[in-house]
Each structure stands twice: as C-alpha cells, then as structure tokens.
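Got some structures for you, see below.
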Structure 1
Amino acid sequence: MLTKTSLAGKESQYSHQNVLIVGGGPAGLATALMLAKRGWTNITVLEKRPTADYYEPDKSFNYLIDGRSQKFTDLFGLTQQLATLSVPSTEFYLTVIKPNGSRKTSKVPVVDPKRKTAYWIPRRAFVNLLYQEIEKNWSNHITVLFNTQCLEINKIDIDSEDAEKLEVFAQTNNNSKTKFEPDFLVGCDGINSIVRETLKKWDRSTSNRFEMKKFPSPSSGLRYKVLSLPPNFSLDHADKEHAVSTMAYGIRGAFRKRQRSLSLGLLPLKNPDEPRSANIITYPDHQIWELKSGEEVYDFIGQAFPQLPINKILLLPEAERFAKSEGGYFPNPQYSSGLYFLFKQQPDKGIVLLGDAIHCFPPDIGQGVNSALEDVYILNEALEKSDDKLSDALPLYESWRLPDTKALIRLAQIAYPWQYNQAPVRKWLWSINFAFRLLLNRLLPHVFSPPAFFMIQNHQLSYQEIMVMAQRTTQRLYLLVLAVIFGFLLLPYFVYFKDIF
C-alpha cells in the first residue's frame, strides 16, 4: 500500500508531460493532487462551475465520506481537516416529525464500531477542501480553470511521424476558446462524459468498450428536487423549536395518495449558517412536477406539511426557483468496460476515465464519491507499479478496477433500492429478506454474511468480495429454505413410521 512518505518528493520521468483533466469535482481535483504528488507538474483542470464552493440548490448533496475515500484523504493528510468540517457518523441523530407535529429523535446505530468513522459533509465543502489543498501546496503544479467547459476532443495524425496527438478545445463563459494539446487526458466529467463519448466514436472494436452498459433498479427513474430552507428554521408554529444543523430530519407529509405523498429528508451539516437542503424524491408522475409557479409550490407545500410554519420558512423567491427547477432523475446502474485509451507507438500518451464517467448509479448505497476517490487511489497504485509509464499503468488500472466496478453496479441494484417508499408490498418483502439475513448473521456469523448494504461500509472489503459473500449467503438461504420445505414434506412419514414402530 502506498503512503504519503512513498510519494513525497517523487520525481517522475514523465513530469514534463501536459495533463488535462476534464471535470473539477471530487474525482478531478483528487486526480490532479495525486499526479502532482507523484511529480507531474503541468496539470490543468477544466471545471464548468464558477468556483469550487459554488452553491447549487439542486446539487447541494451531502456526501458520507467513508473509509474508501479516506484512503485518499489519509494519503494527503486531509482526514483531520475533513473531520473538522463534518458531522461524524458516530454522532448521527435523526428526528422524525409527523404531520401532527409529534417528534421522535433517535441515534442511528453504528453497524460496526471497529470500522473507520465516516463523515457527513456538503458536496461544495468537500470540493473546496480539495481545492484549498491545491491552492496552498500545489499551485505550481496545478491550474484550475473555472467557468470553462470542454467542447471537442480530436485525434490528429502527425504527418512526419507514425504518431498521433490530441487537440482539446474548451470554452469559457465569455465565449473565448482555448486549445490544449495534452499528453495525458483524464475524463472525470460525469455520466454524460464528453471524454468517454469521444472514445466511443474512436473505438473500432466490436465489443463497444466505451458504451455504458445499463441495468434495472427499483430506484431508477425516480425524480428528485431540493428545497432550500433557512439555517435553523422553525419546526413549529409557536416558534419554540428550531432545526439543529448537526441533526438529520425526516419530515413526513400529510398526503397519503402516491401522486401527492411527500416527505422532506435533511442530512446533517457542521456549519450552522449553511442553508438546509430538503431532499424531495418522488415518482415522475407526482403532482410536485406539475407545479409551475411559486404560489402553487407555496400552497402545495403548506398543505403537505401542516406541522411546519411554511409561511415563515419558505420564502416566495425560493418557491419560484423550486417551481422552475427541473430537478433530476436517478439513473440506471451502469458502467463502461473501457477505462483507458492508448496512442499507437507512444507509451507516454493516453486517456483514462474515472468516477461517474465509468460507473454511475442511484444514491441508494452512498458510494458515488467513495467509489470515485477509490478509482483515484487505484490509479495511483497502478502508476506506482508501472513507474508512471502510461502504456503499462492504464491497462493495469483497468484490470484492477473493472471487476470491482461490475460488482459495484450489481450491488447498486440489490443492496438498498427500496428506501424511497416506491412500492410498499415489495419494500416489505425486501425488508423481510434484509432482516432475515441480519438475524442469521448474528446467529451464525461464520456461515451467513451481513446484508450487502452493511458490508459496503467496510472499506477493507472490495466490492467483488462483498458481492461474492452476498451471493454465497443467498445460495445458503436457498438451501436452508429447501431443507425446511423438505423437512415439512417428510414430517408425515416420520410420524407414520414412529406410530408403527
């Protein structure tokens, strides 16, 4: 395993290369930091947002940074700063507020106290943490260009040589265009990655390596919006109780019909002055998507949550913004089997994909950012193993990461897909299965594994190992059920022969 010491002051023979990273989210900035620490110097990051801490109400997600991400933050000595900015999972309290105003607060139990503490942090705070590390210690190696979007990627033949070069065109928000000619191109630009789409066009194989392979999930297709509420907003009409930033809330709505039923989910924040993001997740045919004006939103939310003083905590401008917002959809679990591209006869030139550009799924298992930072960590190990030679490192990265990526996508389908109250009967059946596995694990821990959702939280297990353990438990459950059925079928014969003898 690599350590901070093993990378400190490392001089790479490829440090003169131009690196261009498309996407300045967690995966992009983490990759830039990793390469800089390895000795690469000419690194440019393109990010379409205006700043690292830019606030987008509909993308004001909270991350749960677990042990997989902390492999990276440990490498850079950032875990302590992360803890300072976050709410630890060991102090995770949830208050459920019913329509009649009754409340119940409980501490969410820690599944395994021996595992590393995970940390709740807003997306923009985590991205800004990485960016501040760049500004403080790596500004001579890394340049981050905000308000800049990748437009086009071309592969150009060099006439005088049997070689190729890359041309990447980017545009800023003032419509000025810039051309880059990187030796190493990194795609960290999400599910609609222009880097991956370009590689798909270049791919001459019959295997469609860069085509995202999609799979069904009970939560795929659900729509989400975020309602931004004031910090410390009032929880009752008497204005006696106010929201606590470090507390999570589940606020239940009064409507019961599926097309009107609504809940607000708020995750904890360390910063008490941060706006609270109330997540709303529904079917696509929910009435919330038919509201076209702030007044309509204001009226509907007021009726849905009679326990809250909506007239005090939801301002009309926010209601107008919410009405205009298109929100988003939970995607199908999907992955690309192609993770890299190499240029012919040029061992020092290549393209690699990380994060949502190679694996994307609904947020059921909380592994979006964690799997992305683990991608960066694995790429780091592949570069270390190959002495930074891309022609060796990138195939090694794919061979190590692709099997885990496939397992991750399967886990996204089965681990915890019914948590959004989509279908009560199917959720009930799934919950019985979940509880039965948990019970058997506690009774016979060496025979039956815990539910996959719990194992995912163990960063010492790879996604492949978790999937194998979950499948083994499923097989043993089938055998157990068959044994019980067989026993019941044979019971009359045992009774019969017992009476005879």
Structure 2
Amino acid sequence: MKIVFINPPFDIIQKAYGSARKGTKYGYWAPFGIAVLAGIIKKLDCKFEYIDSTILDYTQQDVVNHVIQSQPDMIGITAQLATREVVKHLIQMIREKSAAPIFLGGTLATTFAESVMLENPGLDYVVIGEAEQTLQELILKIRNKADISTVKGICYRSGDKIIRTPSRPILMNLDLLPQPDFGVFDLKRYIPLPLQYKKKPIIAYLSSRGCSYGRCTFCFESGSAAQKYRRHSVKRVIADIQMAVEEQGVKEVAFWDDIFLVDEPWVLEFCELLHQNKIEIAWQCYGYAGSMTKKMVDASAKSGCWNVYIGFESATQTVLDQVKKGVTVEQLAQSIGWVRDAGMDVRGSFILSLPGETPQTAMESVKFAIKNDITYMLFHPYFPEYGTELYSELAREGKIIDEYKGRTTAQYIPEGYKDAKEVEFIIRKAYKKFYFRPSYVLKHINKIRSWDDFKQYYEAMRFVAGIAFSG
C-alpha cells in the first residue's frame, strides 16, 4: 500500500511578509509532524511519499501530475486555516484524476471538520486532532476493507450523511510513538530564514505537546483546541536526535516546543546526556520568562544552545496582565540578561496591537528591546486566532475587521489607535527604529566572519528592509 502526503501550493512566508520575501527561497522547515507520521506508516509496511509543493515550487497542476504518476492507494493533504480555498480546489482537481481515498488533517480539519466535508464532495475522510493513532487505525481498516465506523477521531461519509465519530483520547505517553523519520525529506532544500540557524542540515523537533503555561488569552494553546501538556522522556529525545545525526547528518536542531526551557531537572538531564553521548550539535529553543531559571540557561549554553526565542508580547505591565501573560516586565528583562550573559543570542517578538496598546506603549516596547540589547526582534500586529478567549471576546464585540492577510496587516484595532493604517505604520516604524540604528548595524557587520555569514546578513537586511519600507 502506498500513501502520499501533500503540502499544498501555498507560500506561507510570502503570504506573511509579502514584498520582503520577493526573489528569495528560504524560510522553510522540514515538518516534524510529517516525519512522525512517516515513521508510523513505515511501521505498517506501507510505502510513503511526501510532496512538498513549496519546496518543489509546484503549482496545483504540478501536484496533480505528480499524484497521477505516483499512483497512490491513499492521499493525505495538510490543511491550515489560511489554505482552505487552495485545498478545496486541489481536492477537486485530484478527484477528477484519481479514485484513491483522500483524507485531510491539520488545523483546518480539526477546527471545521464537518463543514470541510460538506464543501469538499471529493473528500473521503477528515482526521481530527492528533493524527498518529487515528491514521494508523484508519489505514489498517481501509487496507483490510473493514468497518471504519469504530475509528475514533474522524469524519466520514455514509451515503448522503456525514458521520463524526467520538473523539479519540490523547496519547499521554509520547514515547510510545515510533521515532520520526527525517529520511523522507531532502534536508538540503529546507533552509530557515537568514540568521535563524548556525549549521545545516537543520531539523525542527518537538519534545512536548501543548503549553506548560497555557493561559494567554490570545494564544491557540489556551483556546478551545488546546492540547494537554505532555513531554517525551529525555532519553527518547536524545535517541531521536542521535538517529537524525547518524542517519541524516543533522548538525542543528531547533526545538519548537511552545516552552522548551521549563522543568529544570528535565532540561539539566537533557544537557548532561547530550554531553555524555558526545552529540555535538548546535541547538536553539523557546523560553518563557515565567519558567526559565539561570541554572537551566547556563547549562543549555554549555551544551550547544546558541539562541533562545522569548515571546515578550509587550513591555507594558497592564497589557501583559490583560492578556494573562503571567509575567512581569522585570522578569522579561531578567530572562534576557541570563541568556545574554550565557553568551547566547536573544530573539523575541512584540505584539504591538494587543488590547490596551497605544502607539506610545508600542514604541516603549521597542525602547525596551533596544535597552536590553536583544539580538533579533519581530514586531507584528495582533492576529485573532479562532477558538481563543480573546478571539471570542472581540468577535462578540464585532472588533475583528479583516481576515489574515500577512504578518504586517492589522485585523484588529485597539482603542488607542486611530485605524488599521496607524497600526501598520507603527509596525514599520518599530522595524526601522530597532534595525537601522548605526550602532546595531556596525555591531553586526563586525560579526561577519565568512562568506556564508555575509550572505545571511545580506538576505536578512533585505528581508527586514522589505517590511520596514513596504508602506
């Protein structure tokens, strides 16, 4: 049995940053979730193929041609909220040429399972929530021509009816999952945004699911689709990394856990086992000022971590409190100091149009970033995410003004701003003020040590300038 997975034609980086992305071919990560599913499918003695339309620079017709040539027995499509129309058209085109069952997974499928089935007559199944156990059972049922009505966590068709089966309980012990198979990717083609990596090939990895804090009102990890927090054992994470290093030559790992630097004993054991197993990789991760300790930061730096990303959101305490961030401005500054003093880069982000923000408080956040010598910053408007507490509140009040159109386009206007144009102006102003300081530019010019360094800095400057001067 052969199963083909498709990432539909949709350049999320181009969508997010528009002209800042023009003429480039970077910003891509090999999707960790696909690597996990590939490991499961191969355990079932099935053939697996991944069509990454963005990496292959495919049109929808190219995808269809590839599917026809591949002749799969099942077809899976990853669907996000932003790709709804693209996926709808792609399903229609594939169904005209192939009778293979088509199933859909991802945030779109999980959030709007029944409506997605209704609007896509050519779609056979929707996999809801975490796909690993559900997909494994569904594949076995289809292969054995057995009754699929007992498979939990799917939508399927029965005559003219759409049936949704009971939800599947989440897997609490993540170590029960097969090891991810990164061999399904051509890792040389996956290159992150400039200055977001030290070495190649690089992979993204999740040691946990869900958020250990999970109370921010703006974040999907505290919303209606939030996952219960679970984490792999340290030994399992080490085994996965070691396999990727030995089999795919991986030289860097980006830990994409919502919060990696949490649970000091776990982090310290991880750092120690990297050393004991002589795994010499560069790595980077996400931190939360409310859970980081100096001890875990120092241990991370000594074991190869070079970069910690912290979501600051705002440098105004009343705004942080309003969105239930659970930290103080003083804690933000302290966490920056720990990371910087350990010799690592500090990356971060501010949401400059959360409820309670004004142009004045937004620029105070920029001053905070400059004062605390943050290495790289992202500034963006607030994007209302369906299913979150804040989205529900603003939707009830009719304050969401537009659909998602990119990382610099306003969808919500706080009372302190005049209109969407002012929000977008402040975003551009923040980028200019932070990145185009003579002292900042000179400092980073002095960091250039190689031709690869020069290329990364050049592309990064093009990227930032494309945002800052886009208006």
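Mean count of other Cβ atoms within 10 Å over residues 342-349 was computed and gave 15.2; which structure, 1, 2, did it come from?
1
Hey, percent of Cα pairs over 38 Å apart derived from one of 1, 2 reads 25; which structure? Walk me through the numbers on the way to the answer.
Numbers: 1: 33; 2: 25.
Value 25 for percent of Cα pairs over 38 Å apart corresponds to 2 out of 1, 2.
Given a value of 2.6 for distance in nm of label points 7 Å out along Cα→Cβ at positions 190 and 294, point me to the structure among 1, 2 it was derived from.
Here the read-out was taken from 1.
Between 1, 2, which one scores greatest on relative contact order in percent (Cα under 8 Å, 6 or more apart)?
The structure with the largest value is 1.
Only the coordinates and a few stated rules stand behind these numbers; no lab work does. All figures in this text were calculated on a predicted structure; none of them were measured in a lab. Cβ atoms are built from the backbone, for glycine too; each structure is taken alone.
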